[in-house]
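Down below are the structures I want you to see.
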Structure 1
Amino acid sequence: MQYLHTMVRVSDLDASLRFYCDLLGLKEVRRKENDKGRFTLVFLAAPEDEPRSDRLTAPELELTYNWDPEEYTGGRNFGHLAYRVNDVYALCQHLLDNGVTINRPPRDGHMAFVKSPDGISVELLQKGDALAPQEPWSSMENTGSW
């Protein structure tokens, strides 16, 4: 397992970049604009981690900016923890066998979401290419939120 990133929702991308980059010293390593979903993702790395970011091996901070204004209450500005795993199906089965709800099953063989006992969302991402679709995951519905 490899720690990937922590996601934080931001209401003012420019102010957030000023804080995290100009003041705190993090470096922007990549950016994704999603017109259909109406959001921007900006990935930041600490200066000593920046050289590993191009290989996606550095821990990062993901700033998520939703283009449509939204008020974040109750900690909703904190998104999730993300881990790269060797076999997303095997890990989800292990979690399920031990009473953990799979909130977003790995239908695509690539990504799943679960929650910690305290309600923190944890994203599980398949290492390398997505696995071939497999039951029971490919037909399993989402449960709750993540």
Structure 2
Amino acid sequence: MTMLNSEEIQKIIPHRYPFLLVDRIIEMSEHRIVGLKNLSINESFFQGHFPGRPVMPGVLMIEALAQVGGVLMLSKNQGKMAYLVAIDNARFRKTAAPGDQLRLEVDVIKCKSKIGLVHGTVFAAGDEICEADILFTLVD
């Protein structure tokens, strides 16, 4: 089991504030990774989504899953970049709001030399709120 803080995560993936959407990796193995994202009212996207009723955009939940999956894929393929190729079977069941801690679970479905397919699920307070299949390509 591997734990990574935000500084260690930034050594693996290129994302930076305000677009780094994972705070910590709490579990990482060959085919599975779990990350955490703490949502604060100070997140820039809450200002306009939506005034008076802030919710995290669904597309950013997918991006958070992709970043966690990217940490797993790039930790084994240093020097490469992971680009999003496709998002399939995305489902949004509940909203994420300020004060929530998102648990981002990503499982590898298929991984070859230049592509990877993962299934990601977002949980808040034990409830599944979002899931998707995400296809990456790895490039030099």
Structure 3
Amino acid sequence: MRYLHTMVRVSNLDASLDFYCNKLGLKEVRRVENEKGRFTLVFLSAPADVPHAKDTQAPLVELTYNWDPEDYKGGRNFGHLAYRVDDIYATCDRLMKGGVTINRPPRDGHMAFVRSPDGISIELLQEGGSKPPAEPWLSMPNVGTW
């Protein structure tokens, strides 16, 4: 058995791709447009997994966009997606500069949480050991839920 992907329904494909690709840093590796079924599937990979994603050897996030409007609730009951990052402080700084709220700042130099435009929690974990606690993260409060 191999883990293949996690599907997340999105209400606005452009906003979701901006978040997951432009801000979070994932890469689009495959797209399926199904006119008869009235949906678009976009498969995303972490940058380090892209070489393996093309031959389905890496886990992916599948964004499912249904062309007929739906109101999705319950991002919190999904749980979260988790990604390991090279520098949690630089990642959170880049996300904040992109307009993303850091719901749980990386005060411990190890873990942070943000949310997608559809309310899906994204956990960011520092590669290797934790970084030393540093400002502005150390004194930054939690915002909302994650």
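Computed quantities for the displayed model
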{"read-out": "Source structure (of 1, 2, 3) for P(r) over Cα pairs in 10 Å bins from 0, in percent, for residues 58-97 alone, computed value 18, 33, 38, 10", "value": "3"}
{"read-out": "Per distance in nm of label points 7 Å out along Cα→Cβ at positions 66 and 82, the highest-valued of structures 1, 2, 3", "value": "3"}
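No value in this document is a laboratory result; all are computed from the given coordinates. Quick caveat, the model's predicted, so the values are computed rather than measured. Cβ atoms are built from the backbone, for glycine too; each structure is taken alone.
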